[in-house]
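Computed from the coordinates by the stated procedures, all read-outs in this text should not be read as laboratory data. Everything quoted here is computed from the prediction, not taken from an experiment. Cβ atoms are built from the backbone, for glycine too; each structure is taken alone.
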Structure 1
Amino acid sequence: MDPFDADVEDELLTRAEDTGYPLVLKPLRGSMGRDVLTNLRTRADLLDTFRYLSARCTKGEKLILESHFEGEDYRVLVVGDRVVAACLRRPANVVGDGASTVQELIVQKNKVRLENPYLCKKLIGRDREVDQYLQRQGYGLGDIPFAGVEVRLRGKANASQGGDSIDKTAELPTAVKNAAVRAVAAVPGLAIAGVDILFDANRTPVEDSFRVIEMNSRPEIEINMYPWKGAGQDVPQHILDVFFPSSTRSDAPRIQKTGLNLKQLLAPLQGASANEVLVKTIPAHAYPARQSYWLREKGDFSATDKNLVYLAARRAGVSGRVETVDGVARLLLAGTEESIRKFLRSEAQRLGVDTGSEEQWNCEVAQGFYFNS
């Protein structure tokens, strides 16, 4: 794709006139909002963006030109034939405090995002789009916005690009939810999807107030579970309720803190050494005793030693792990008091357990035994 091909650019401008400004230009391969440039209002904006994207794309790669619909961005999660969660996604922004520069406000907001299990990996970064949006608003990174003034940093609202997510599951109109369900139902075999919808709450009638712009067959459910603002939705529970309606989940605290080591379970499937894996049933006692011990060694165990430990854990009926952090190793065990004592009698010497360092351990138990180092 030659950005300086006059014929190509003339065709682009012709299609833009037919579609009408403002516009969106993005690569066909777009994912997580990367290289999606929105709200292009003039021929100059469009050509400048086209040349920028052409330089970043591989030869022969296609671009998509779309009409820009003005509305707020929602991610609506559909499972089966129902909406189980919805959140408003707002483009990356900072709010002035009258004392901090734009750059300092970005750093401050990223520190808060680091405390969120989902947003901690999706910090606000600087690129061409951020620079453009600041310039349009008359700001530079070193400028100090007035207190309470919101400074928008991007046009797209993806959390992966530093955007905010606000839970709106209860507030989203029924007509919008129904449209999301119909969109998913229109794709044969699609059982779960994140439906991206632009919605203008001030536009009437409600049937003309939104547009479905995209569907994701492998949605990041964490955006609905860990929003920037509002109550997170228990998406896994909804998925189980839809696809396994006869199943139940105990409310017992110990069961709630019992999970699976997915890496260990999926290894034989990913390595094509098995067609299926049978998951062990959680024991009725749900691991009432959970203890931790420091190890005298650094946790460098041979394959033979590890196999012997695995066997001893299976025979004793305990789950747990050996984890090594900064050269310090710790043994975490979960079972009954009796099963833990049985395991320690067999393996304390091999592992170098400091039995006098016993402490209560109240974290999640992954069934089975493994070495995390």
Structure 2
Amino acid sequence: MFSGTHPPKGLDRPDPADSTGKPRTRASTWAAGLLLGLVLLLVAAALSLAVGAQRIPLDQVWSALVSPSGTANDEIVRDLRLPRTLIGAAVGAALGVGGAVMQTLTRNPLADPGLLGVNAGASAAVVTAISLLGITSFTGHLWFALAGAALAATAVSALGGGRLATPVRLALAGTAVNAALFGYVNGLQLWNLDTLDEMRYWSVGTLAKRDPALLVTVAPLLAAGALLALALARPLGAVALGEDHARALGTHIRRTRLLSVLAITLLCGGATAVCGPIGFVGLMIPHAARAFCGPDPRRLFPYCALYAPTLLLVSDVVGRVVVPPSEIEAGTVTAFLGGVVFIHLVRQRKAAHL
């Protein structure tokens, strides 16, 4: 499954020439895709503000945002749904870009940010905080989750060979660390039933009932991770062509890998700290976007930053309406969708090797 020898298909191919023989750029198509992504994101945000147990017309949503008058609908929009929408947009973008970095780094389109142990490390730290230290506040969980994600990613990088890490060794190290940490989490949950109750809500991955202050706290980390990912787009594209090509292009391979791990930790660790582990967003969106914009990270990362939050917000809206008046958490919806997509991708890859 994990290949460290072949670049992503199409990355090393020049743009085709048009009928005049001149290179045909895809800049206009790429820009149109970005514009479409922005429109879809705005539509998803509008649905997130308007749809729920109480549906609010869009004109009243707009009034609540620009000229609130203190009505019940204003409070619902401004105090409940607006923070939820902003958190969903930020977390979705972080997971999408983090997944794209992970897939490019490992040269594996089936890789997920959790492969570096980010989700497992965050979960282990939170369960430790709840069970052994008695910390139950979301703010407390935030910092423990960030620390756990960072430590787990560092451990995976070290076990994978540190500066000599390869995509395959990183994947194997991540699998081992994930198994060990989730075993620890399950053991503590069974030992302490109060911990099980607390973790059951955090671990499903949800946008509901999250304190807006959490986003304010973690926003600088997400922004730093996103900027670092964008800065690494060119060297990551070179590394995806293979180590020999990357060296010929003057890319510092070890530094690129270490900084990529740092970017994934900031993006996915911060997102997990706020909402709990939300799976498959970082798998589905980069893979789908690659079919439209190609594997070049300079084009792929902006696509993921727009389409991933759209997916997460739509999943959250779907979870609100399928079993009213109850809700299905966004992480459950993305897990269902992601499972279907993952099976489809695996079957495609098997068919390609027959």
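Among candidates 1, 2, the computation of helix-only ellipticity at 222 nm (-39500 (n - 2.57) for each DSSP H run of 4 or more, over all residues; to 500) that gave -23000 used structure 2.
Calculated for structures 1, 2, percent of Cα pairs over 37 Å apart is largest in 1.
State the single structure among 1, 2 that was used to calculate distance in nm of label points 7 Å out along Cα→Cβ at positions 205 and 309, giving 6.7.
That value comes from structure 1.
Sorting 1, 2 by relative contact order in percent (Cα under 8 Å, 6 or more apart) from high to low puts 2 first, with the largest value.
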